[in-house]
Structure I
Amino acid sequence: MSLLTDIKANVEFILEDALPIDVANHSAVGGDWVTVADMADPAIARNNCWATSNEVYQNVEWEEYGQVDEVDIVGVEATSCTHYALYLANSEESVVVDFTARQFSPDAPFPFILPVDKWHAYMEHVTGRKLELSLGD
């Protein structure tokens, strides 16, 4: 099985672990603290990509959900535009798990799970910008 298939097949269990995690809120909506579950709301997801990705990165054991050899934070960047999500990889493929993608499209899946290249292309499409891909927290 592929990493992408494993992560998608285990999304229910991932959500059980991730949804209750507290996140310091950087959005204009909500209180000082929100949860990963709140990121399903596009208004709360806005400006919370780094904080959410970092909290999930630190608090979820990704190796439980598939053959994950590397966990990090991946970003896309341009002038006045940055966005971050979780990066999972093994020797054969790399995948992005994005809990705040709905800030760009309210109909995006929650969480949004794609291969890195497709996520990068999607982010360029929804932002209308050429974005530089970066890896590393």
Structure II
Amino acid sequence: MEQTKIQSLTPQGTFEAQGKTFYKFDCILENGMIGEVNALSPDKWKAGDEVVIKEHLQTKWGPRLKLDKPGFTPGGSRQQDPDATKGIIASWAVGVAMQVAGDPTQNRYDEVVLSAARLALRCRDIIKQEVEP
């Protein structure tokens, strides 16, 4: 799928379909493609937005574009940045470790938390390998 930016966007009103209000826009992309694009909110798209072209169809009503935001997957979830994933896993490990460590006023609390977090991560890796097909 090609990625580009929206060069200009001109509102063209709304229409109702399947009980929802859609907002229509005439869209010109930086790569030269043009077409009508629809959205469920009036502010989903704006000039300068990075977009992924999912479809560019020629219809009897004119060219139609289906756009998506970069990083979205077909299931609607956002692809996770590897650094963000590492941060989430590290936060989980530290949270578990703090629960295990107990009283934060005890001597060497930070060492106990780090040790328990490392153990939690090692255990996570072992179990993950056991459940992967």
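Among candidates I, II, the computation of distance in nm of label points 7 Å out along Cα→Cβ at positions 24 and 120 that gave 3.0 used structure I. Given that helix-only ellipticity at 222 nm (-39500 (n - 2.57) for each DSSP H run of 4 or more, over all residues; to 500), derived from a single structure, equals -8500, which label among I, II identifies that structure? This figure was derived from I. When relative contact order in percent (Cα under 8 Å, 6 or more apart) is calculated for each of I, II, the greatest value falls to I. Comparing Rg/Rh (Cα atoms, Kirkwood Rh) across structures I, II, the highest figure is found for II. Can you tell which of I, II yields 6.3 when distance in nm of label points 7 Å out along Cα→Cβ at positions 64 and 112 is derived from it? Among I, II, the structure yielding 6.3 for distance in nm of label points 7 Å out along Cα→Cβ at positions 64 and 112 is II. Of structures I, II, which gives 5.4 when distance in nm of label points 7 Å out along Cα→Cβ at positions 32 and 96 is computed from the coordinates? Structure II accounts for this read-out.
Laboratory data are not the source of any read-out in this text; all were calculated from the coordinates shown. Not measured: the values here are computed from a predicted model. Cβ atoms are built from the backbone, for glycine too; each structure is taken alone.
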